[in-house]
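I've put the structures underneath this note.
Please treat every number below as a calculation from the coordinates, not as lab data. The shown structure was predicted, so the numbers you read here are calculated from the model rather than taken from an experiment.
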Structure I
Amino acid sequence: MNRTLVTLALLASLQLVSAQEKVSKEEALAYAKAASADAAKLNGTPIATDVDTQQPVAMKEGEYGGMVLPQKNLKADAIAKAGATPVPVGQLWLHKLAPMKDDEVVSESKLRVVTVNADGTDLNVPQCALAVRRASAGTLELLVYGKDKEPIVTVPLKEIDAKQEAPIDLAAQRDYESGKITLKLLGKYQASIKVTELIL
């Protein structure tokens with residue numbers, strides 16, 4: 001199988017499972033390699049990100065899925081000291097899913113959709129930059145970006161105390177026609193993002 005077909009197979013299978021059934025580290029690394037094959041696409045997010053493709057976490061279920069890539073050298077201190085200026089923390093890649101805002105799916109026109117061509121077949125994969133900032137009320141929030149410099153979704157970032165191996169851990173729950181992705185940052189912070197099916 002040539003590299004193009006491998007890329008197609010990997011991205012097509014980038015889907016979502018329960019937290020107890022995450023894909024293996026080897027499989028997640030393969031997804032990250034496929035997603036980062038084009039450096040311009042990987043680094044073309046509206047806020048500057050520099051992600052570590054050696055520490056991905058990916059999940060899948062049926063046709064749907066997600067993967068998170070942490071910012072290189074992500075530190076809890078940088079998050080704790082965040083001010084009004086967004087601090088990049090990584091990227092969230094989705095397959096056949098899109099974030100929701102106010103219980104409505106974010107429109108395709110606001111998403112950054114990366115198109116991967118494999119043997120004439122295009123795969124459209126939403127790529128979301130992630131950042132943290134401190135709101136005017138003094139609380140931390142997670143920002144999810146589409147194709148513009150204004151976030152498409154903003155959710156509270158809560159303090160936790162958990163053990164985890166990856167800089168950003170990923171869990172998911174499905175609820176009828178929508179679901180929730182929970183991101184844990186360095187075992188110190190947690191935020192949840194609602195998602196639903198995206199039809200491109």
Structure II
Amino acid sequence: MDSTQPFTVAIDGPAAAGKGTIARAVAEAFGFAHLDTGLLYRAVGAQMLAGQDPVEAARALGLDAFEDASLRTAEVAQAASKVAVIPEVRSALLDFQRAFARRAGGAVLDGRDIGTVICPQAEVKMFVTASPEVRAQRRFDELTERGHGPTFEDVLADVKARDARDSERAAAPLKPADTAHVLDTSTLSISDAVAHAIAHVTRARPV
């Protein structure tokens with residue numbers, strides 16, 4: 001593959017399915033740039049929680065906004081899901097994501113509407129998923145390790161509520177692209193899921 005040519009890998013999926021881990025590993029394996037598009041919405045959500053108008057926050061968003069450690073909290077995740085249903089917010093962030101996707105040398109973007117809306121012409125599309133219970137356990141373990149104290153039942157309820165909100169929204173609902181390769185990580189180890197994804201990209205990538 002010519003290192004100056006764009007090559008886009010679009011990885012979508014629900015929360016805690018493993019798409020971020022897989023996306024980072026794929027980017028590292030091939031030397032591609034990586035963008036966690038969820039951070040765009042988390043950054044807007046965090047600013048909304050701070051009292052800013054979400055549409056104005058989206059339009060003024062800068063790369064420095066992604067460095068805030070609080071973007072990984074459950075509260076900000078819920079706020080991100082709420083601002084993501086606002087069409088004006090999605091529109092404001094669209095051009096940034098598309099420009100990143102077609103940068104020279106290849107790019108991996110993970111999110112919820114990359115293959116369906118942001119980059120429908122992506123050379124590789126994957127939809128990473130897992131059962132709600134498995135995803136809730138992963139998120140529960142992560143939050144517990146960070147010292148947060150939700151119950152598993154609360155985390156599972158949050159996962160299911162976010163799934164419903166993301167899949168039922170009118171603007172860019174969460175769903176696999178028609179040509180997406182579906183990867184269910186429910187029973188896979190991290191290394192096996194990553195290996196599967198890298199093999200899939202390898203098959204699709206020009207020599």
Structure III
Amino acid sequence: MDDQTLKTGTTTVGIVCKDGLVMGADKRATAGYLVAHKKTEKICKITDTIAVTMAGSASDGQLLVKLAQAELRLKKLRTNKETSVKEAANLIARMVYSNIRKFSLIPGISHFLCGGVDDTGFYLYDLFADGSIELVDDFISSGSGSVMAYGVLETLYKKGISVNEGVDLALKCVNAALQRDIATGNGIQIITITKDGIKIVLEKELNMRIEA
């Protein structure tokens with residue numbers, strides 16, 4: 001892959017709680033060894049009740065999110081029904097599968113975590129970069145900082161934690177990656193998905209500048 005391709009070398013996490021879901025991500029995008037952007041949005045709403053985190057090539061991730069948003073709006077207009085989380089996850093997984101198999105001078109690599117709530121409950125899916133899809137019943141992390149995040153998750157996650165506890169855990173995960181992963185940084189965003197919908201509970205930019 002071209003070293004100058006804009007990548008969301010990143011840390012994203014998804015956590016299943018007893019009363020909802022928590023999703024978090026940092027804000028740094030890189031091009032090779034350079035910090036290309038410091039305020040990249042890596043958590044995106046695709047409906048009022050479903051959101052995704054993205055890692056991989058920024059252009060592919062952003063395009064697939066826009067296509068998914070449009071397709072799901074059209075589906076709602078045609079059927080007059082709300083989209084289930086499983087339907088949304090399968091749609092994006094098919095897009096990822098198709099995208100990575102297209103001929104391109106720059107391979108299209110994108111990894112999504114898809115979480116949401118519908119009439120049947122809360123669901124979190126891992127949409128891997130090859131287009132595979134897995135239902136997650138505890139936690140998942142993606143991106144270059146996922147190694148550090150998994151260390152925190154494996155140690156501290158407990159079944160049946162509350163959303164508030166999940167927010168604290170997601171913050172610890174991304175913070176661990178911020179300390180050790182050069183492609184993770186510049187800020188953090190955490191959202192919750194509950195019966196009341198999607199809510200941004202933390203959005204913080206980190207000032208790396210040293211004042212004289």
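Comparing relative contact order in percent (Cα under 8 Å, 6 or more apart) across I, II, III, which structure shows the greatest value? Comparing I, II, III by relative contact order in percent (Cα under 8 Å, 6 or more apart), the maximum is at II.
Of the structures labelled I, II, III, one was used to calculate helix-only ellipticity at 222 nm (-39500 (n - 2.57) for each DSSP H run of 4 or more, over all residues; to 500), giving -10500. Name it. Checking each candidate, the match is III.
Given that Cα extents along the principal axes in Å, derived from a single structure, equals 51, 34, 33, which label among I, II, III identifies that structure? The read-out was computed on structure I.
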